[in-house]
Each structure stands twice: as structure tokens, then as C-alpha cells.
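Below: a set of structures, written as C-alpha cells.
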Structure I
Amino acid sequence: MSEKKKLEYDVLILGGGPAGISAAIYAARGAATTAIIDISMLGGQPSNYLELENYPGFGKIGGYDMMEKFEEHADMFNIEKYPMQEIEKIDLQSQPKIIETKEATFEAKTVIIATGAQAKKLGITGEKEFIGRGVSYCAVCDGAFYKDKTVAIVGGGNAAVEEGCYLTKFANKVYIIHRRDQLRADKIVQERAFNNEKVEFIYDTIPLEIQGNDVVESIVLKNVKTNEITNLKTDGVFPYIGFSPNVEHFNAQLKQDSAGFIETDECMQTSINGVFAIGDVRTTPLRQVITAASDGAIAGCYAVKYLEEIKEKTLV
């Protein structure tokens, strides 16, 4: 078996979404040797968004198009990129920090965690069994499969309502099922849904089970106020109930909140010196592309400052 190649960097960023790319740009501009590792292609979650309209300066822009511009910007600074990396081990406590993938061993003086978060699962019978056969977590990816069909969205935030409206481009009927009697989505997003004749809301209701034979055929619902059980016919179920952090490779190495999100200070510093966390993976009151990019800018700057402090101590 051939020995893995060893790669050394000042700043190593785990994750190539808006937070990670932003951090890379700022770190590289600070004259730090910088690289991005990602388990998939660069771009992160926004690459799957149909469009964004709340990032200043862009008006409306497709999610994939925006992240392509992010990556083009990063390429101006000779940032090395390692997409599609299968991570085997991460040691954040060591100095230097060590990240092992199938292909290489990376050593870094400082690490910026930008691994993001993934869609939460409903945790009900039938969900796992019907993934890819009627259960999906990406309307943009799978919406075209539901032309002239009926789909059910579970959730009441911006993602749920926006993706529900998007699905009306294909589906004849879209049900949005929410456990409360009011939505959490922004008012402008709500109004678009209320004015869409294909959208129908089912409030005060939770899903109990997804049913079908080879594909999804219905979802069992329970009204939380009346306890009434009903069976809603649907061809697809799209859960949009929030996110959980992607922290499996370094769980328990640093301080996390009760939901597993990484805790940081205002400089994005974690409980381990030289390790920063940014974007959706950290404890934050808002998870948007603009706040992820802002986190990245802060972390990139303070990673460079950390490197300067290390250098000064070494000289002394």
C-alpha cells in the first residue's frame, strides 16, 4: 500500500460553502497558505437553492450561480481546493492539527470548521424507507418528478414555505403541514404562499407515519389540539423542519450546545485555540448566506492574527 501524501497549510478550512470560501479569501489575503477540504463539491447548501433575493448587491440570483461566483473569487488568491474528500480522522487537539482523508494527511496550524448542517429528519415510520421513492429533502433537486402530482411539505419556516411555492411549478397541489397555528416564515414569503391557489395549509398538525407500497402514497397526520388522526393522500413528502450540525468527525473535541452546534466567541474562536467555527455549524441566531459569509470573514482575519501570535511567541 502506498503511503499517503502529507500536505501542510497555515489555514485549513473544512467545508466549501459560503462561510468556508469567505474564510479562505480573507485568510489568503492575509498571506496565509490556505486550503479548503470538502466531502462533496464546493458550494454548500446554497448550490441547491433555486434563487436568493436577500444577498445585497445581487437582487435575485440562482444559488448555484452565486456559489460559482464565490469560487471564482477564491481562485484569484491561489487557494487550494480538495473536493470529494472522504474524511477518516480529525484531531483538533494536536499541534499541528491533523485531518486524514483517504488520499492524504493534512497538517494545519489553524483549522476553520465550516461543515454546515443537514436537514433534520422527521423520525417517523416510513421516512427512511421511502427516501428517493417519495421522500426528499430538496425541492429544487426533485421537484420535476412531481409534475401534475400532489406533495406535502412539513414545516413552517422560510425554507418550507418557499420550497412549497417552488413545487407548485410542477405539482397540482401542495399541502404545507405545520405543527403550530401560525407560520414562522417571513411575512413576504407567507403572502406569496397565501396568494398561490395551489397551496393549502394544514395547521396544528404533526406527521405520524409515511405510507405506501413501492412509493409514497399517503401520510398519516395528527391534529395536536383535537388528537384527530387523518390520512392525507400524497405522492411526495418534503420535510423542512430545521437542521442539525455536521459534526460527526470531531464531536466532543470542542464545546457544543445541547443541539450539537459548536459554541464560539465573537471572533469565531472555539474552545480549542487555533480552531474556529463558522456558518450553520455553529451556535448562531441566524443561518443565512450573508451571515455565513460574515462569519467567514471574521474567522479568516482572526486565524491570520492567531498565526502572527504564534510566530511572535516562537521568535521570543
Structure II
Amino acid sequence: MTANSRRAPRQVFTAASLLVAGLSCWLAAGAAAQSFPVRPVRAIIPFSAGGAVDVPARALSPRLSEIWGQPIVLENRPGAGGTLGAAEVAKAAPDGHLLLFVSNTHLISAGLYRNLPYDAVRDFAAVIEMGAAPNGVVAHPSLGVKSLGELFAAAKARPGVINYASSGNGSTQHLLGAHLFSLAGVNLTHVPYKGSGPATTDLVAGRVQASVPGMSNVIQHIRAGKLLALAVTSPQRHKDLPEVPAVAETFPGYDGSLWMGLLAPVATPRELVGRIHRDVAMALGAEEVRRGFTRAGFDIQVKSPEEFGRKLALEMERWSKVIRESGARID
């Protein structure tokens, strides 16, 4: 018997052992997905209560709790641009019992904050994108512009004189404005506020002249004639304001929607990610959930884990570039 022939049985045994181990892991992951959840599920909302992500998350959770047969504990964890809540989920056990609601801010903060203890894309498993909501390019009537083109013309005639409000340095409102005005080649002065509430208050009062806020925050002021809607940042016109053009009609391919999704720790088994995805998608089909999303200004749009994962990577590149070009910095 040769040395090679003496080694062959051991090699076969090793290959068989690996196959059995792999099959065991696959079966265990499948069993975990089938039995999930075995206790209450915690879901972190890394923003304040009542915010753009908080409202639809709270509309979703009762229906999802019914599907799972376990309570869902929503925890608001605001601060540091949402990075505190994200850091906890990134290092959590990958068993589906701690999840993270996210928006564009998850990626924006990754470009603004240095030395984060996690990677905003690689340390999370994309579970599902749930919906999107447009921001609006709005102006106070005293500015005397009635279209996006007129705003750009006024800004070119008076560089740096017209100002625009945002909810803070490095916020989505700030960066959407900076990106849009950069595309148009105009210079508006950024005025950061401590939140969208005071920014909207001063905008309606005419103390600032323009802004790119979430539509749900200002649509009542638009309908009352206190603000003028010049454009929406979604790829298409908004169903509630069909007469207002999309920015994409001026800059083809532009999409400045606020999106909302759900992440899990990166090592969460694919079978479990798929189970959570299917159950959340089912919950999103409930009429009461849809009404809650609509009240928050979101249109429900479901993306698979693979689609959402690709979007996260592309959005990370996009926002990093916008941040560099805008010179944005944290407060």
C-alpha cells in the first residue's frame, strides 16, 4: 500500500466530516429561522420619538408582533447622528432578537463621524427596505420665486444672499440642499438649526427664505399658502401635490428620497434574515400599517435583502461624496 493510498481514507473522512458539519449548520440555521422568535424582539430606533422613522415603525410593530406571537420592544436611542443605537446592534448576537431601524442618516453619519466602532455597510445584514418619502424644495413667498428655475436664477443674481434652513449641520436636509445647489452651480447660505421644528418655524415666519425639508413636515403650510413648493426630491411627482415637479425633471436621474429600512447584525443567518424579511413584508400589507406609513409621508416600497444591500453600498458612496463636496461637519 502506498503512502497516498494510506492517506485517502482519512481525506475522505475529513471531506465527509466537513459536509456533515456544513449540513448541521444549515439545518440549525433553518431550525432557528422556523422557531424565531423565542422571546420579545427589541428594535432600536436611533432617533427621537415622533420623528420620521419613529412614526411608521410604531405603526408596523403591533401587526408584526401579532405575526410573531412575541412583543416588540421599540427603543428610541437618539444621539450622535444615530450612531449610538447602530453600535449596539452591530455587536449584538446574530439571532434576530435585536434589530435596527435606519434611514439615510445611517450612512450620512458614517461619513461625518470619525472612528466609529462599526462599518455602516459591512457590519450589518440588510433585511428589508420598507418605504420612501420625498423632501421638498420650498421657499417663503417673500422670496418672490415660483419655480426651481427661478430660485436658481435668483441665487445666481445674488450669490450667497439667499439662505436655506436645515435641521442641523450634516443632516439630510443640509446635504440634499448642498448637493442640489451644487448641481445647479449656485451658492445659497446654509443656516443650521437644532432640529426640523425650529427650522420650519423660522421658514414659515420668513426669517429664512428656503429649505429642503421632509414633505410631511410642511405640506400643511404649502396648502395654506404660507410656503411655496418648488419641487419634490423623489424620482416622480408626489401624489398629494401632482402639480409640483420633481427635481429629476430638471436633473434626470436625481433621487433625494428619504428611505427607511431594517438591519440586523451581519452574522445573522440568511435563512433567519429571509424569515424576518417575509414577515415584515406581510405586516406592511396590513391596511392599518399602510395608513400609518401614509400619515408619516412614506410610500411603502419593499426591497429584498439583496436589493437593499446593494442600495446601501451605493448610497454609502453617494453620501460620502456629497459630504466631501459640501464640507459638512458635525455640530
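Some values worked out for this structure:
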{"item": "For 6.5 (distance in nm of label points 7 Å out along Cα→Cβ at positions 109 and 197, calculated) the corresponding structure among I, II", "result": "I"}
{"item": "Origin of the value -7000, where helix-only ellipticity at 222 nm (-39500 (n - 2.57) for each DSSP H run of 4 or more, over all residues; to 500) was derived from one of I, II", "result": "I"}
{"item": "Relative contact order in percent (Cα under 8 Å, 6 or more apart) derived as 26 - corresponding label from I, II", "result": "II"}
{"item": "Parent structure of the calculated result 33, 18, 16, given that semi-axes √(5λ) of the Cα gyration tensor in Å, for residues 141-300 alone is the read-out and I, II the choices", "result": "II"}
{"item": "Which of I, II leads on distance in nm of label points 7 Å out along Cα→Cβ at positions 125 and 189, largest value", "result": "II"}
{"item": "Structures I, II, by mean count of other Cβ atoms within 10 Å over residues 173-180: label with the highest value", "result": "II"}
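Every number in this text was worked out from the coordinates using simple rules, so none of it is lab data. Computed from a predicted structure; not experimentally measured. Cβ atoms are built from the backbone, for glycine too; each structure is taken alone.
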